[in-house]
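As structure tokens, here come the structures.
Only the coordinates and a few stated rules stand behind these numbers; no lab work does. No experiment lies behind these values; they were computed from the predicted model shown. Cβ atoms are built from the backbone, for glycine too; each structure is taken alone.
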Structure I
Amino acid sequence: MATEQQVNSLGSKFSYTSLIWAINLAQSIYKFTYTTHTANDIRGFLVAQTGLPASTISLADSGYYTIEWSDWLKFINDPITDKVKAYVADVYDCENFAFWFTTFSNLILGTNTGGGSFGGIYDPYSTPQKLLFGHGFNMIICTEGGKLALKLFEPQTKQFKNWEVGKDNILPTQSTQDWKYTCSWLIYF
């Protein structure tokens, strides 16, 4: 029994050391220029972009650090952002992927603007539009040409698009049906 515990302890220490090494290496690769914004500026931007009431936007920090969208794309397209675990309904599903991406991007990039979101997925072609299910995804705040921009990001497929105020925000899916994303609440930490 003692041998099994020793092996488990060594395995745990090795895994932790390897993880810390990998995080430090990834952090050294991604060095970007940040633009700093106050929480009030970010809240006002998100209210204007999404139409959500301010009470549904959770901002845990007093300052927010944006990077250029082209820098986000370098990170998104890196294999380190590929799925770390297979989808398991109700256990490791959409909101887990969204919060993993938020946490991982904060850790590696040193930014806090890869926010998590929850909302509804609708059939964009039905009349009236039919709610298919609730869904977790990401809303990335970035800069483009010196201005704030908001991107819808689906962490399960790495698809993205500009979030368009007052328009249907649709991403094609790998199935036969496109998804219209709606946003009910946001969290940035």
Structure II
Amino acid sequence: MPQGDESLIRGVRHFCPPIYPMIYPQTKGDIVSRYQQEYGKGWKQKLVHDLSPLTMNKKGEPMKPKNLERRFDPSRLSNVPRTKKEKGQYEALGKMLKPTPDTSKPPTYKYPPGGLNINFRGRIKVSREWSRRDSDFTIHADATGLGFGDFRSSPEHAADFLANPSGWDVMWAYFLGETNVEDYTGTFTVTLG
């Protein structure tokens, strides 16, 4: 990675953080784990309180907390609900809780309104020669592409850049893909467009 890409990556991620799909806890294990994390020692009482209105005894009334607490005794804690009715109770409670990001799936990224302006200040090596003076230029990046002046790359290129920011993409956009940049060293500054 050429020198300066770290500042580019930090800048792009500052304005375009990863977006993960949101999921709701659905199983008894997921819900117990969530309540233990959020409520510490009082997790069981809070869970019983929240689950009670979703449960019904044979008379059609909400289960008594004392009876419901048995589900969460240490010896029964890892028991998986066997009935559709009981599984449905946990799914219903899960939908009432705040969803959490599913970091097991790849994130997506989104450009902010107006896109990004990416400035490069540094030296560029072309045809085995380093530039004698510092280059200083700015390109614009948004969902339609990376561009300089009237030139604009594709929306696919813009999405790839957002997922994997690289100074090579900035150089390609600035030089319109016509100059073979061999190396560069400098600093990228990312601002809102």
Structure III
Amino acid sequence: MTISVSVEKIRYYRPFYYHWHTANVMLEQAQSKVKGSYYFLVSSLVFRAFTFEAFLNHVGANLFGNWQEFERKGWSEKLKIIRSRCPAPSNFYEDKWPFIEILSKFRNPIAHGKDEDIILNYDCTKEEADRRRNEYPTLEHESFVSLENAAKIQEELGCFMPRLYKAALDKDLHLDCQPVGESSICLKVK
């Protein structure tokens, strides 16, 4: 007698959950370490941006079915398209938009990195010059990297995304638990 097994496994890969969790882990690392925390914060913010983009794609695909033609659009365009089908109050988007726009301004120079020379000129005392010897000029998006901003973005998106999910798809979104999948095994006796 031979037993044949047929196995089917399905994993529900939803990138925005994966990115959200990664951003949380990076933020926790930054909060627990002072030295080198800058790079954990950059990673947290980048993955927060990935989260929002993947989330918009998820919601859009669920609302419209065929979302491929919109995937390459910017966040504001995607949000306008989603909003056209979403019965939310008009101020629903505006109160969170400033933080979403700031996150987009952080993401874009990293995603589309280009060489740049940054020059900083200032007059100061010799003592101040000595004190600031290891200080380098920064770009706007680099200046955004802080524990406070990473935590604020987490808070703002953690509030906005479940609200949009509920308004657009009429479902609750729990960012702390990711859907995993299912599997089945069928035994065949011969």
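So Rg and Dmax of the Cα atoms in Å, computed for just one structure, reads 22.3, 91; which one of I, II, III is that?
III
Among the shown structures I, II, III, from which was the value 0.05 of FRET efficiency 1/(1 + (r/R0)^6) of positions 78 and 134 (r between Cβ atoms, R0 = 41 Å, to 0.05) calculated?
II
Which one of I, II, III has FRET efficiency 1/(1 + (r/R0)^6) of positions 46 and 174 (r between Cβ atoms, R0 = 30 Å, to 0.05), as calculated from the coordinates, equal to 0.55?
Numbers: I: 0.55; II: 0.00; III: 0.80.
Working through the options, I get structure I.
Given a value of 43 for relative contact order in percent (Cα under 8 Å, 6 or more apart), point me to the structure among I, II, III it was derived from.
Working: I: 23; II: 30; III: 43.
Computed on structure III.
Which structure, out of I, II, III, was mean count of other Cβ atoms within 10 Å over residues 14-21 calculated from, if the result is 18.5?
Only structure III yields this read-out.
Given a computed value of 3, 12, 19, 20, 18, 13, 8, 6, 3, 0 for P(r) over Cα pairs in 5 Å bins from 0, in percent, for residues 30-117 alone, which structure among I, II, III does it belong to?
Numbers: I: 2, 12, 21, 22, 19, 14, 8, 1; II: 2, 11, 19, 22, 14, 8, 5, 5, 5, 4, 3, 1, 0, 0; III: 3, 12, 19, 20, 18, 13, 8, 6, 3, 0.
Of the options listed, only III reproduces it.
From which structure (I, II, III) was log10 I(q)/I(0) by the Debye sum over Cα atoms at q = 0.11, 0.12, 0.28 Å⁻¹, for residues 6-69 alone calculated, if the value obtained is -0.51, -0.57, -1.12? Working shown, then result.
Working: I: -0.51, -0.57, -1.12; II: -0.46, -0.51, -1.15; III: -0.37, -0.43, -1.05.
Of the structures listed, the value fits I.
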